[in-house]
Structure P
Amino acid sequence: MDEIVILGIVGSLRKDSYNRFALKAAQELVPDGAVLSLAELHGIPVFNQDTEMALPAAVLEFKRQILAADAILFATPEYNYSVPGVLKNAIDWASRPYGESAWTGKPAAMMGASPGNLGTARAQYHLRQILVTLDMPVVNQPEVMIGDASQRFDPDGRLTDEPTRLYIQKLLRALVQLAKSSPASKSQTG
């Protein structure tokens, strides 16, 4: 089997987002035989169904990245008890037009970091609901909810909390295993 390609999607536009930092930590922790690249959501316009038949360039590039990956790792903040609008917007674009979703069958996992003590628990549950309708198999355990993020990352954004690093490693191993067993994995056919 070829190398498993994981696309990490940063669910925040903030330069110093704890979720971006968590994905950078995941890049260091990815198991042998896998690679993790990051996708940013900058430049993706607000979804407009009137233009879905002529997708904007930023959306086409985002869909290309998704289709080239074997698996997806979402890192989502929590805004008002749910996923950020920018993440939901990108998910919606990549599912369009109807019948041409880039998400179908793509194995996924999620994690999230927050200054609050719940570590994006509610946002992750909403994201799980969204992924069900997109027909994406999702890693159920472990759940990685990084609460009190300011205490888990140093001023340079490095994840210093060893138990959190171990949870991310376990999540990545589970995602790689799911990708290896998934019929949607491009590595299965390559």
Structure Q
Amino acid sequence: MKNIAVFASHNGSGFDTIVEAIKANILPINISLVVSNNTNSPVLQKAKANNIKNYIVNQKTASDINARLIELLKQNECEYIFLSGYMKKLDSCITDNFKVLNTHPALLPKHGGEGMYGKHVHQAVIASEDTISGVTIHEVNSEYDSGEIILQKEIHLSEDETVESLELKIKKLEKVAIVDGLLKYLSIS
């Protein structure tokens, strides 16, 4: 069974999706580590509730953040990292040595790049008058949202779509995309 780490800065809704899929015997993986840069991140409590090792790694807890992340990943035998709303850019010493996946709330390469997350993405989709949006599961490299695309799921926007309604649709679609993307990625990597 493959060990993965989940990195999240806040709620970690992707973490919830992965845990549910593991418990339902859909995903044959083990979350062996949860890392957050945010002391108050709810994902840390969720990890504790699921008996998963969890750590806060930021400038207050580590003099060398990258070295600490690598140490934790190696200690917990994690070859894979899933980013679930992790709001820090990973250094190439991480992305070059581990298999890192991210979920993006649009169809890359459109609406990607620095600062394009959450509502910012949905605002850009609506402002561009796109008729289709979706979720992209992609590898992470040293550039924002430019890694190899593993999987994309699409939805059609309604004529009266709002940022809020689109966000709800994308969150629902993201749950399916995360599980399908992980299954596909783990079978080919």
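Readers should treat all values here as calculations from the given coordinates under stated rules, not as data from a laboratory. Just so you know, these numbers come straight off a predicted model, no measurement behind them. Cβ atoms are built from the backbone, for glycine too; each structure is taken alone.
One of P, Q was used to calculate distance in nm of label points 7 Å out along Cα→Cβ at positions 101 and 133, giving 2.3; which? For distance in nm of label points 7 Å out along Cα→Cβ at positions 101 and 133, the value 2.3 is produced by structure Q. Among the shown structures P, Q, from which was the value 27 of relative contact order in percent (Cα under 8 Å, 6 or more apart) calculated? Structure P accounts for this read-out.
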